[in-house]
Structure I
Amino acid sequence: MNRLSPADIAAILALVVLTAYALLGGADFGGGVWDLLASGPRAKAQRSAISRAMGPVWEANHVWLIFLLVLLFTAFTPAFVAVVIALFLPLHLVLLGVILRGASFVFRAHGAQAGPRAPLQRTFGAAFGAASTVTPILLGAALAAVSGGGIRAAGNAVTAPPLATWFTPFAVATGLLTLALSAYLAAVYLTIETQGSLREDFRSRAIWAGIALLLLAVADLPLMAQGAPRLFARLSSPSAAPLIAGGFLLLLWSIVSVYRRSFEVGRVLSAVSGIAVLWGWGFAQWPYVVYPDFSVAGSAAPRPALIQVLYTVPIGAVLLAPSLYLLFRVFKGRNPAEGRPPRPRPRTAH
């Protein structure tokens, strides 16, 4: 068995970080989707629950995106440059979406004293929901473009038609699949952070989002066979097919668990199914960072630079991991809908 090179380790690390962002940041995007679609007599309560769940952690979840960009830029510079040039428009729209949704979320929260029906607050709410919907679609389309073979290098110049690279049936379907995954994760997570009829609202949304996710995944396969034939062939191979099949089964099990109100089980299974699918894609994409001209070995930085990057990761992890643990332990350690525990009664003298 061949030993992993520093470039291989950097690529695996990038996949780990991408997975973390998909499961945590993706759920934040999904929360914005449900904020936009909040309806019924409990619409205000639904939005309040989403804001309460996202408020303490949404900024911290973007650390994974920053980590991923820095890692790719440093360890795989030619591939990073190729993607940024070829996907200039969708990636800048993603950047705009991230900024717009964050600013809108904060401004709407600070404008709450003006009343929930204030025109400015409604505007910020609509901007937050729209940006949360469009951004994961664009991220999914960009991920499909990386596997589709449209990003090519000719000498020192990157050549790619502006729209034909990422605005293809396969890319659009993958974008919608990413949106459905984000919405499903958010709805499942929100069943843990709510109670009573509000929990039932998010349970219903989780079930429907899960069904939509399954249908979109099935519909994406023939489009993948046409738009990314190598990826499709690799996903069908014995090395990756078990992960993809396992991801589908885990997703179905997660939906059934939510339906049966086993919300904790559903949350774990929804995350594990997402991990299985992403890692199946990673195995199918290997050994390319960007297919077909940028392999892991061919686009890697010089070995000394890779070694320095990999040496800094444990140092950063020592600082980051306890901070994130404390953040989630404090703000996600209990169901906020349950409120504070009752104060103990004072003892009476006998």
Structure II
Amino acid sequence: MDVSILIATYNSERYIVPCFDSINKFCAGIKYEIIVVDNASIDGTVDLIRNRYPHVQLIENQSNVGFGAANNQAALMAQGEYLFLLNADTELLDDGITRALSYARESKAGVLGPRTFDAEGVQLRTCDKVNSVSRQIRVYLSMAFYLGHLRSFFTSGGSSVTVETTYDQPEDVSFIVGSAMLIDRSAYERYSLFDEEFFFTGEERDLCLRYRKAGLNLVYFPDWSILHYIGSQTPHSCFHISSWIKSSLIFARNYGAVMERFFMRLSIFLFLASYCGAFIVKSIIGRSKDEMRCRARDYVRILFWYIGLISEQRLLAKGNQESANHNRTCHNSPSA
């Protein structure tokens, strides 16, 4: 078998049909299997898969064990020469996986990642030449001081730059986003898959760094495209942001020097404080004041959680409650 397609689901009912139909359409030229691990969805995800896609191997977890752990479960069942980790909220846009397989076999690459577009057709940044703790610190500081906004204003007349790397040929990189990753089975068997300490987000950054340290090649392969819807309507809710912060701290602890761990904590604080201030000001003088007030409340609450004034349980419970109450006005974008 060429490929085992591994998909972790959690309340993914609205994405499953286009995702699976695109697989059936564009993977017709290869031998593949689909293995789904569902993390205790409470919508119709499991019933839809059972009834409409009986050929799919389905594992039903009784609780949400996290993205990395679910993929690890699926990998244990996989029979393919390559593992294709694919988010549920994606669609294949072409038959590039066939070309990706050929390239991976010839080049002996450990991991390949495709060109990725969002629902608006904008190409997303899904790879990076640098994958380190210091790189992550710079990301937080850049957001804290709005360096990306300033850079885009002076270089492109105010429009934001989504893609920093637009390679037209296969390119060796240090990091590939985990929404779609083609992984050599031998790499997985030698160096394992995800560290389950990362519950949600950050696990692919850890994997990429481990694989690179082991001497494996990671390749951005643009002759292969997918569409990524990027999760739910609130991809930057209290849960998402707090998960991102926790993953960054774990990453710094595992790979950073003492000073890097300190500066990671400081840069996260500056980021949260900066966004709190920006949203508070916008809620007073800007447009969409209701939405800005909602965002301001979220970031204040996350800041309080970060400095230990409220528990994570309270943060997420309150965030979920207000998300339901303000579903029409709060989109929780991190862009200030």
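Since every read-out is calculated from the coordinates, none of them should be taken as a lab result. Computed from a predicted model, the values in this text were never measured in an experiment. Cβ atoms are built from the backbone, for glycine too; each structure is taken alone.
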With FRET efficiency 1/(1 + (r/R0)^6) of positions 10 and 42 (r between Cβ atoms, R0 = 41 Å, to 0.05) coming out at 1.00, pick the structure among I, II it was computed from.
II
Which one of I, II has Cα extents along the principal axes in Å, for residues 106-225 alone, as calculated from the coordinates, equal to 57, 32, 18?
I
Of the structures I, II, the one that 23.0 was derived from, the read-out being mean count of other Cβ atoms within 10 Å over residues 178-185
II
For which of I, II does relative contact order in percent (Cα under 8 Å, 6 or more apart), calculated from the coordinates, equal 19?
II
Computing helix-only ellipticity at 222 nm (-39500 (n - 2.57) for each DSSP H run of 4 or more, over all residues; to 500) gives -15500 for which of I, II?
II
